[in-house]
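In structure tokens below, several structures.
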Structure I
Amino acid sequence: MRKKFFNNTIVFILLLTFTAGYANILSIYTVGTPSTHMTGSLTNISYSLFELDMKRSLLLFSFILLFLLGGAISGYIFSNRQFGRGKSYGVLLIIVGIILAIVETTIANRYIVTAIVVILSGTQNGLNITYNEITIRTTHMTGYLSDIGRLVGLKLGGKKIEEGKLAYLILAVFMYFLGGVVAIFLSLPNHGHNFYEISILYIVAGIFYLNFIYNKEVSEEIKKYSK
């Protein structure tokens with residue numbers, strides 16, 4: 001049972017990582033700025049101020065605030081919930097997927113839709129998920145690349161490392177990259193409602209969680225003993 005839960009958890013994490021890579025390409029294409037990580041945005045604010053491009057500075061700053069808001073939402077919802085022992089993770093992903101599809105259909109404004117994606121990215125990145133003592137960050141790969149380099153360096157130095165951890169990190173980086181590649185070939189040529197695919201991916205991730213990760217028996221036991 002534990003092995004099955006472990007495998008399903010990894011599939012779920014990699015699906016969210018793929019979604020983040022997909023979303024980031026669409027955001028760069030539609031408004032010219034990333035939506036899944038804010039390091040570059042902070043740097044670009046400084047450069048935009050230097051060029052006196054206040055419009056771009058305000059856009060980037062608003063996205064940083066929205067990403068922060070997403071993290072706050074995640075912290076508020078999941079502060080007392082353990083991954084795999086409650087429905088909240090899956091339900092939230094399904095709800096935000098539906099909301100994104102509705103907004104894309106009714107408003108179809110690239111800035112508004114991208115702003116929602118930024119909030120979702122912040123929420124996704126703040127999910128309280130750990131794997132093999134790794135704090136999961138599914139929307140940016142900087143930390144993962146650092147961890148890969150460190151593990152490879154330890155291996156080259158003759159130190160014993162957790163090869164499963166290294167394999168996961170490499171696979172996560174690849175899935176993020178693959179999400180961007182798929183977005184380029186599947187969504188960008190359309191020049192239309194490109195964010196529908198993101199909403200579908202979120203809904204699929206939510207359904208996957210509820211069917212293959214959420215452990216109803218464990219959840220009920222926790223409720224029984226917490227009364």
Structure II
Amino acid sequence: MKNPAHGFLSSQDRDRIDAAAKAAEKRTAGEIVCMIAAASYRYPMANVLGAAVLTLPLALLLTALIGGWLWIGHQNMWLFIGLFGLLFSAFYLLVDHAPWLKRRFISAREMQEEVQEAAITAFFNQGLYRTRHANGILIFISMLEHKVWILADHGINAKVPAGHWDALVAAITTGIRQKRAANALCEAVAAIGAILETHFPVQADDRDELQGVIIGDGR
């Protein structure tokens with residue numbers, strides 16, 4: 001199945017963001033990477049909960065309509081079980097493939113924790129911790145959860161307070177909501193570059209160590 005993250009940005013948008021990252025990295029030794037993930041986690045329990053909530057009332061209604069008075073006789077019991085099984089399977093697939101519906105069965109806390117974990121995993125998987133000056137920074141966007149996370153290496157965290165990125169996270173989130181994701185990301189990359197330039201000015205032997213835009217495979 002096609003990864004929906006590929007449709008989040010057009011190839012032209014990805015080129016623009018990659019160019020913005022390269023332009024920023026000409027002024028700083030820092031490395032800036034933007035990663036788009038379809039989801040941070042599969043949330044199987046959301047599928048189960050959603051399917052159960054949608055199935056139960058419909059199975060009861062259909063049992064009453066097809067079998068007559070509800071719960072009179074063994075036939076109604078087996079009819080209900082059969083209908084529940086069929087409907088549950090259908091709704092499980094529906095919830096699993098409908099992000100807008102699945103989000104309704106996931107708590108805000110769980111989404112926050114899963115996005116944070118996925119961002120940290122991506123940070124290490126993509127090698128941002130291996131930069132020479134520990135100055136890699138990741139802009140992580142998780143589509144299912146509608147979450148943006150900015151994660152910096154310890155070299156940056158030693159000089160820039162973690163809360164400093166909150167305004168940029170809010171700006172990117174607003175830009176995505178307003179259907180101007182590419183512009184918002186380019187602006188954020190430029191702003192991050194300006195911050196890193198102050199603490200990690202470009203050096204003569206600097207080289208581009210990382211890819212600017214990465215489409216994640218999800219989890």
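Throughout, read-outs are computed from the coordinates displayed, never taken from laboratory work. As the structure is a computational prediction, the values presented were derived from the model and not from experiment. Cβ atoms are built from the backbone, for glycine too; each structure is taken alone.
For the reader, a short list of remarks on this structure follows.
- For relative contact order in percent (Cα under 8 Å, 6 or more apart) computed as 41, the structure of I, II it came from: II
- Comparison across structures I, II (criterion: distance in nm of label points 7 Å out along Cα→Cβ at positions 75 and 139) gives the highest value for II.
- Origin of the value 1.00, where FRET efficiency 1/(1 + (r/R0)^6) of positions 123 and 155 (r between Cβ atoms, R0 = 30 Å, to 0.05) was derived from one of I, II: II
- At a computed 1.13 (Cα Rg over 2.2 N^0.38 Å, for residues 99-202 alone), which of I, II: II
- Looking across I, II, the calculation of mean projected area of the Cα convex hull in nm² that yields 14.1 traces back to II.
- Test item: helix-only ellipticity at 222 nm (-39500 (n - 2.57) for each DSSP H run of 4 or more, over all residues; to 500) calculated as -25000, pick one of I, II: I
- With distance in nm of label points 7 Å out along Cα→Cβ at positions 27 and 43 derived as 3.8, matching label from I, II: II
- Comparison across structures I, II (criterion: mean count of other Cβ atoms within 10 Å over residues 19-26) gives the highest value for I.
- Origin of the value 2.7, where distance in nm of label points 7 Å out along Cα→Cβ at positions 67 and 171 was derived from one of I, II: I
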